[in-house]
Structure P
């Protein structure tokens with residue numbers, strides 16, 4: 001018996017246990033959704049606080065307006081969390097509640113697999129890191145409450161089971177712990193690298209990150225989304241599941257490459273920067289930076305094709321490389337010319 005034949009009954013057993021667990025957990029989703037639409041409105045607001053969109057608003061604010069070093073670390077832990085989450089979703093390839101249970105209402109639409117919850121994982125990683133930097137009891141308590149509420153919101157919206165959220169919290173916690181341990185060592189090592197070696201590390205890190213996720217994705221090449229999942233998702237009013245789409249991988253890789261190379265250039269070639277003493281100028285600088293983000297992200301998104309082909313993926317990678325580079329290098333350079341930073 002070869003390894004693939006051995007893996008089939010093992011995978012089948014795991015899927016059976018997961019299905020059994022989900023059949024018990026769905027009661028939580030149904031009960032929460034029965035409490036009224038007011039809770040759905042609240043959940044949508046809370047879930048935004050754990051979304052990539054929210055963190056991509058917060059991270060530049062930290063980087064441009066408060067502390068560039070803090071902004072770099074938040075960007076790195078968020079990127080690593082997203083990469084790890086994408087890989088684990090493919091490993092488990094489990095459904096979301098509204099994909100399989102007609103009683104669950106889809107108050108949000110997600111094309112990727114369910115476990116682990118990315119919102120829960122990112123919330124622990126990012127808010128946990130920020131609370132550690134603040135090092136105040138009140139901030140720790142506030143972060144714990146916020147992390148719990150973000151996970152709770154995913155149950156209300158019908159996009160995750162409780163086990164999805166729990167695993168997301170656990171993975172985010174492990175990532176946060178590892179990041180805290182290796183940050184001083186990696187920072188010291190990077191400080192000793194020449195500029196071009198640092199650029200090489202950024203490129204190698206991008207290739208490694210994308211290669212891992214693409215490798216796991218390729219392992220599911222013979223797997224197909226069950227028609228029942230797709231049909232149930234459409235019936236729930238959500239988009240058709242596309243859990244093996246490569247869009248997110250090229251988005252992640254481009255953002256990582258652009259941001260890390262840009263940050264390396266700023267600190268090694270530009271000599272770094274410090275936010276202006278005036279909060280009015282900080283806010284103005286933040287708004288100018290966001291204008292550039294919109295131009296590269298939204299503007300190029302209107303021009304570049306969005307197909308599932310090599311050209312589209314290549315242009316997506318370029319687009320997000322420019323976005324990441326603009327955030328880490330383009331905006332600081334512009335603000336220094338306008339004397340909006342020190």
Structure Q
């Protein structure tokens with residue numbers, strides 16, 4: 001997290017209209033500053049952007065548009081109009097998380113972005129921070145397994161485009177007539193919980209179940225470690241923002257605690273297996289029975305012959321285009 005390290009090096013400013021700052025990594029016109037109360041403040045050059053008078057205030061983010069600013073940095077003084085992204089000075093414990101989120105989102109912008117590109121990124125950041133104060137939608141174990149697949153895939157951009165395409169998708173990844181459902185567990189057996197609809201699918205559709213066994217390790221990967229590694233391979237800004245959005249929506253207000261949970265990365269890769277959904281037993285539901293929301297656990301080790309439970313060839317993941 002280069003941005004947070006730079007923030008720590010900046011002197012605190014005494015005037016809100018004249019901030020001491022350092023250049024944002026890789027961006028010639030943007031800056032990281034330390035506000036008058038010590039809060040990290042990011043300045044995004046955007047003279048042609050919309051003029052929104054009222055600032056947007058969230059728990060750990062304040063956004064102000066079209067702010068005239070005098071910036072004192074390493075090579076001199078710059079005057080301009082900026083979008084200002086500032087952390088809440090009452091929550092210094094969240095300063096590092098603030099810098100990580102802003103750095104990941106803003107770093108994907110082109111060197112001379114259009115006003116529309118900047119505005120889209122800022123709006124995406126606002127949604128990220130809103131998600132960060134919402135209840136979690138997924139367990140760390142579940143999300144970790146999905147990130148494992150994205151990180152191991154030959155093209156993470158394609159994987160992310162196929163990932164949770166809509167909130168109503170039954171499977172984790174959907175591309176064309178294929179779908180992938182990732183099941184992760186800390187158990188020693190491959191016992192996974194399924195929604196009935198994940199196993200019963202339309203004719204002509206192929207559903208692959210990926211089973212991941214996890215073991216906690218203090219030297220393993222966290223979800224944040226995966227995010228950092230994947231972001232380094234992403235040049236597509238939409239894919240970068242989607243990766244961040246799904247992670248923050250999944251972990252919600254427990255994201256800080258979640259990033260302290262680590263699993264052995266190499267062991268998980270070695271123990272990942274695949275099986276077609278058609279090979280798993282399903283409950284027989286009579287037509288027009290009115291029964292819905294059926295969930296059950298399946299011990300894959302017990303019902304699928306070991307010779308059939310194949311090792312996953314990560315190099316062939318997401319070779320088709322997502323639907």
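What follows is calculated from the coordinates using simple rules that are stated; it is not laboratory data. Small disclaimer: the values here were computed from a predicted structure and weren't measured. Cβ atoms are built from the backbone, for glycine too; each structure is taken alone.
Brief remarks follow.
- Origin of the derived value 21.1, 70 (Rg and Dmax of the Cα atoms in Å; candidates P, Q): P
- Each of P, Q could give helix-only ellipticity at 222 nm (-39500 (n - 2.57) for each DSSP H run of 4 or more, over all residues; to 500), but the derived value -9000 comes from Q.
- Label whose coordinates, when FRET efficiency 1/(1 + (r/R0)^6) of positions 64 and 184 (r between Cβ atoms, R0 = 25 Å, to 0.05) is calculated, return 0.05 (choices P, Q): Q
- When distance in nm of label points 7 Å out along Cα→Cβ at positions 40 and 224 is computed for each of P, Q, the largest belongs to: P
- Highest-scoring label, criterion being relative contact order in percent (Cα under 8 Å, 6 or more apart), among P, Q: P
- A value of 16.3, 51 for Rg and Dmax of the Cα atoms in Å, for residues 144-295 alone, calculated from one of P, Q, originates in structure Q.
- Source structure (of P, Q) for distance in nm of label points 7 Å out along Cα→Cβ at positions 56 and 72, computed value 2.3: P
- Among P, Q, structure where FRET efficiency 1/(1 + (r/R0)^6) of positions 136 and 288 (r between Cβ atoms, R0 = 35 Å, to 0.05) as derived comes to 0.45: Q
- Looking across P, Q, the calculation of mean count of other Cβ atoms within 10 Å over residues 32-39 that yields 20.6 traces back to Q.
- Distance in nm of label points 7 Å out along Cα→Cβ at positions 120 and 152 derived as 3.2 - corresponding label from P, Q: Q
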